[in-house]
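**Student:** So, here's a batch of structures to check.
Any read-out appearing in this document is the output of simple, stated calculations on the displayed coordinates, not a laboratory observation. The structure displayed is predicted, hence computed values, not measured ones. Cβ atoms are built from the backbone, for glycine too; each structure is taken alone.
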Structure I
Amino acid sequence: MSEFSGKVVMITGAGSGIGRGAALLFGRDGARVGIIDRHDAAVRETAELVGKEGGEALPLCADISQATEVETAVRKTVDRYGRIDVLFANAAIQIAKSTVDTTVEEWDELHGVNLRGTFLCCKHVVPVMQKQGGGSIVIVSSGHAFVTYPNCSAYAATKGGLLAFMRGVALDYAAYGIRVNCVVPGATDTPMLRNYFRDCPDPQAEEKRVLKGIPLQRFATPEDIAKAVRFLASKDASYITGVWLAVDGGLLAQG
């Protein structure tokens, strides 16, 4: 039996990509999964997929950039299950524009989801974990927090901010038995990556360029990232907090 059997795992951005992959993985492990996404149809589809694999899922349509919606989603999860053992703060959006071409509205939306949304989830989940005597939070950052490329300044800013935020939260709540870490995915085969390629002037050339730069010569799968998240949330990582784990096929090792 998995250590996550009967545990409660809340996942944001679980309507597709890495979030959906994590929901399926934890569901197969016997966890009860709170599935959060702002797209209702995607939330319900993920919940159905978890159910088909024998897991239990609670669909929660919410925009994590909105405080009241996050508070409601957390309350519904606690009302149903009584606790939250793991928060996987995964939801993110991306804009591929130069600094000057990025509008103020786009900047605010990006930070609203990526940074503010993660803050709001932690703000409302941490008290639950404090009350129950501990828990684990895993936040998704990105290799863009360390090295980036043109037309990603706004996105990179949010991902760098998440690393700093993670360290602060880890120190604030270590005494309560709450561990907080970041997973740093490389290029992962998700709708976000495919949308990025689609919006490039030459999608095929850009895909080849990105793939060529990955030492393991393939894109990550959502399950690759989900397995790293499961490790960070597990007892095997019980003495790990305030750190980031790259799951990037060797990308950052190149400097």
Structure II
Amino acid sequence: MKKNRRQKTRKTILLVMFFLFPIIYYYFSPYLIIMGASEGIIAGSFVTFAAMLIGSLFLGRVFCGWICPAGATQELCFKINNKEFKGGKRNWIKYFIWVPWITIISAMFVQSGGVRAFDLFYQTYYGISIQDIQSVILFLVIAGLIAGIALAAGKRASCHTICWMAPFMIIGRKIRNGINLPALQLVANRNDCIDCKICSRNCPMSLDVNSMVQNEAMEDSECVLCGSCADSCPKKAIRFSFGNKK
């Protein structure tokens, strides 16, 4: 019952974030941060991405699995297309987007003479993203792209390929692993595993969780720590833990 409640809670939070997406999407905007940088302004999206990086040192990609409205949009698409999406080399697409994007942001700050102001609500209407027909159209284009890729390619395909937010958390997690900070993680006991592969079938990121359990190596840069594997395991071979990397 406790495990079922955890996934119900996660999905409820994601559903709330899905409905909030039109209101808050500027805080995840890859373009707004460039606009702000061109004026020497730290915008809301800058703060969001910085928080993702710092938070990932202790929580990994929990944001992706529990809070992200883009992730919520894709999980709603599971009802139409629930097939696995094996990222493989396609996981690298997001870095070919992320590196030039970060370079542009840095260049804009340099060109504007550095940071001159902080405006959390930059370009919003009293903190709300939707303010005119143009912002509505922009939201529909972004949400449509995210959902369209997932509908066409499979479970959370946009997370694997085009997400400009994921690299912040992946880098943060690698830093954590490098210096071995205590953090939220999944651990497994292969002796309890009955090789039913339910964990792999329930993974929203299409990871081969069963193999990870067999190797007792649950760390994967594409894992969003949603806990679906732990909560679907009939033998409780997987569980959450907070501590140093073993």
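**Student:** Ranked on distance in nm of label points 7 Å out along Cα→Cβ at positions 30 and 238, which label among I, II comes first with the largest value?
**Tutor:** Numbers: I: 1.7; II: 2.8.
When distance in nm of label points 7 Å out along Cα→Cβ at positions 30 and 238 is calculated for I, II, structure II comes out on top.
**Student:** On relative contact order in percent (Cα under 8 Å, 6 or more apart), which of the structures labelled I, II is highest?
**Tutor:** Numbers: I: 19; II: 27.
With respect to relative contact order in percent (Cα under 8 Å, 6 or more apart), the highest-scoring structure among I, II is II.
**Student:** Can you say which of I, II returns -0.47, -0.58 when log10 I(q)/I(0) by the Debye sum over Cα atoms at q = 0.14, 0.16 Å⁻¹, for residues 102-165 alone is computed?
**Tutor:** The read-out comes from structure I.
**Student:** For which of the structures I, II does the calculation of helix-only ellipticity at 222 nm (-39500 (n - 2.57) for each DSSP H run of 4 or more, over all residues; to 500) return -16500? Please list the in-between numbers first.
**Tutor:** Values: I: -14500; II: -16500.
The value was obtained from structure II.
**Student:** Output the label of whichever structure in I, II has the greatest value of distance in nm of label points 7 Å out along Cα→Cβ at positions 22 and 62. Intermediate values should be presented prior to the final figure.
**Tutor:** Working: I: 1.4; II: 3.1.
Largest one: structure II.
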